[in-house]
Structure I
């Protein structure tokens, strides 16, 4: 890593970490939308909305943890 790249490493880290809230929100909304669509097709309301929203939320949280681990490792190097 050159000197110029190391000076801007913190900008990359802040960018990754600041995207976490948006990631969780979008994953949850996608799960909600998929659950609504499936409930409409299958007539299982409200169960698939609930399940798919939770799946989206957990997927967003999982990806957030992966981003935080990567940012922490990059900061240590």
Structure II
């Protein structure tokens, strides 16, 4: 077994705790980005009136509910 003094044991436990927190923060960030991308997947922006709506039917060219023009579905910017 390893022989550790009290101050070395403190460093090991602190390092393990920090590592666990950092890994948890990274996993949370990855899952948050996935949720945001999934939420924006169906969103379409009309080129005529700039109205944003959800394409729930999955049509290639949905009609804008605001101005009734046909809208080409493009990938939305994440900014």
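Computed from the coordinates by the stated procedures, all read-outs in this text should not be read as laboratory data. Not measured: the values here are computed from a predicted model. Cβ atoms are built from the backbone, for glycine too; each structure is taken alone.
A value of 37 for relative contact order in percent (Cα under 8 Å, 6 or more apart), calculated from one of I, II, originates in structure I.
Suppose you compute FRET efficiency 1/(1 + (r/R0)^6) of positions 17 and 65 (r between Cβ atoms, R0 = 25 Å, to 0.05) for every structure in I, II: which one lands on 1.00? The structure behind it is I. If log10 I(q)/I(0) by the Debye sum over Cα atoms at q = 0.12, 0.25, 0.28 Å⁻¹ computes to -0.54, -1.10, -1.23, which of I, II did it come from? Corresponding structure: II. Source structure of the calculated read-out (helix-only ellipticity at 222 nm (-39500 (n - 2.57) for each DSSP H run of 4 or more, over all residues; to 500), -16000) within I, II: II.
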